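Read through the structures below before going on.
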Structure P
Amino acid sequence: MQNLDILTEDHYVLSAHIFEPRQNNRRILLINSATGVKQQIYFSFAQFFAEKGFTVITYDYRGIGLSKPNKMRGFPASMRIWGTKDYKALTSYIKTNFPGYHKFCLGHSVGALILGMNKDSEMFDEFIFVGTQNAFVGNLKLRTKIEAYLGFGIVQPLSTKLLGYFPASWFGLGESLPSGSAFDWRTLILNKKSTNKLLEKSDDFSRNLTQKVFVIRAEDDLWLTEKGVLSLLHNTYPDLKPTYRLIKTSESEKNEIGHINFFRSYNKKLWKIIFTRLEEGSHNVED
């Protein structure tokens, strides 16, 4: 594992890490993180794939983890900037440094939603979606729906306006978020158009994407529903070619997957599900 500093087109430095294999299979996997999730969560997963011959890159969006500024209050960032500037900087780096490689992108939660904000998404041979959906509150289960209305209808805007950033960690929602990212998250949940509403505010390349996508969701992910997942694939990425995989809690060593824990080392045996898929995909591309 090596540290990388990636410079965006607007001159912000992002923290990234590259995991290089001993025996290189000329396949590269980029991991787009979930909202407020530090890249370290993905390190064990990335190392697993490096041991299988893949080059893997993780990174933090601006305002998160090792890409966080000294002062969060008023820091200018949003999910749209994560997609149009930060993710774009990573795809530009890959295009420059890994020509001729088979390219894959794993989008965890918001990491899949930002794909349509960057034309470079067309360069990937296949996508993997983990725990991602159109998160509109109408797609959620009743208890989660109530929590979403209270949290994002009242608590999130009040706390964000008061502090100048959203203290997500206070509510068990991961890293604190720049205010723009927090309000974009609010849009995803409270606006019926969800992801499409954010895409209206940026360049939208979602309809250009025609690749295969392997869509994984966990049985015990309380913030995810089949309705929300299908909404994303039907309404936001209608030309992707999805294969769906529901992972049951009984497949986990600890009977626990949820929204984040798929990437914990105790769920290592679940990672073979993705590895097998990418192996098959690579062979199909070569054919």
Structure Q
Amino acid sequence: MLGVSHATSGAALGLAVAGLAPQAVGMSATAGEILAFAGVAAGAALLPDLDHPSSTATRRFSWASWLAAHGVRPLSALVFRLTRGPRDSGRGTHRGLTHTLAGALLLGGGVAVASARWGTPVTAGVLFVCLALAIKGLDGLVPGPPSLVIAAGLTWACETLLPGGTAGTAGWLGLAVGLGMLVHSLGDAVTESGAPLLWPVPIRGRHWYPVGTPRPLRFRAGGRVEALVVAPLLTAATLALAVYVVPGALDALVDLRDRLSALARRPDRPAGAVGRW
């Protein structure tokens, strides 16, 4: 799928999990915690495409992401060669290890362990990277200032406003990353090529079997169905979830509507009038 579809699917899942899961166990989350979780999930939903040379994840951080991509692709190819089944074909460099449930669990678990062990340096770094990817993925909808600048500001805001700062995110950061990666692969599973979600489980003589929906329900990545149906639905779902689960979001929208209505009803100011507007 396109970057914007992956980012909105990650944001929607992040909002649902961070907003609804605490309620199910009698707890509550702040607006900042929910939005930070959703932002990380949205950015992590672009990470699996580090195995593609022209993806947003590969190009976003200049030489740093280039180096990461050139580490991921050979690793994915190596694991493919070592574990391929008798009917597997290809090289495993794209839609390989990073597009599996196991890959999502490994990276999510690694982030959780590292953030718990080393605290702020890891959590702030992961937050910055994921937020920058999320903003870059979403700027196809709302172009804005450089995503790296916004991501730096949001990371600082997390450090100063969230309970415990960025170190306080250690308890959920790995989960957000893992969920973002998983929803990326699920999204690719409904496209024509599918995704090897269940690796290394052998299916029909293949350990890298491209799991997917029934053929009539699949669509071409970047095609008309995604552009006209899938991406708008994911965007609408993200916005609806944000209004529903983020504390104060609905009140803020109502207040904004009232202000705009009052502004629209305000008569034109007489010529030559003085005083404050």
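A few notes on this one:
- Per distance in nm of label points 7 Å out along Cα→Cβ at positions 33 and 121, the highest-valued of structures P, Q: Q
- Comparison of P, Q - label where Rg/Rh (Cα atoms, Kirkwood Rh), for residues 89-152 alone is highest: P
- Among P, Q, structure where helix-only ellipticity at 222 nm (-39500 (n - 2.57) for each DSSP H run of 4 or more, over all residues; to 500) as derived comes to -20000: Q
- For log10 I(q)/I(0) by the Debye sum over Cα atoms at q = 0.10, 0.13, 0.15 Å⁻¹ computed as -0.48, -0.85, -1.18, the structure of P, Q it came from: P
- If mean count of other Cβ atoms within 10 Å over residues 1-8 is computed and equals 12.6, the structure in P, Q: P
- Source structure (of P, Q) for mean count of other Cβ atoms within 10 Å over residues 113-120, computed value 15.9: Q
- If mean count of other Cβ atoms within 10 Å over residues 105-112 is computed and equals 26.0, the structure in P, Q: P
- Calculating relative contact order in percent (Cα under 8 Å, 6 or more apart) for structures P, Q picks out Q as the one with the greatest value.
- Between structures P, Q, the calculation of mean count of other Cβ atoms within 10 Å over residues 9-16 yields its largest number for Q.
Coordinate-derived values only; no laboratory data. Quick caveat, the model's predicted, so the values are computed rather than measured. Cβ atoms are built from the backbone, for glycine too; each structure is taken alone.
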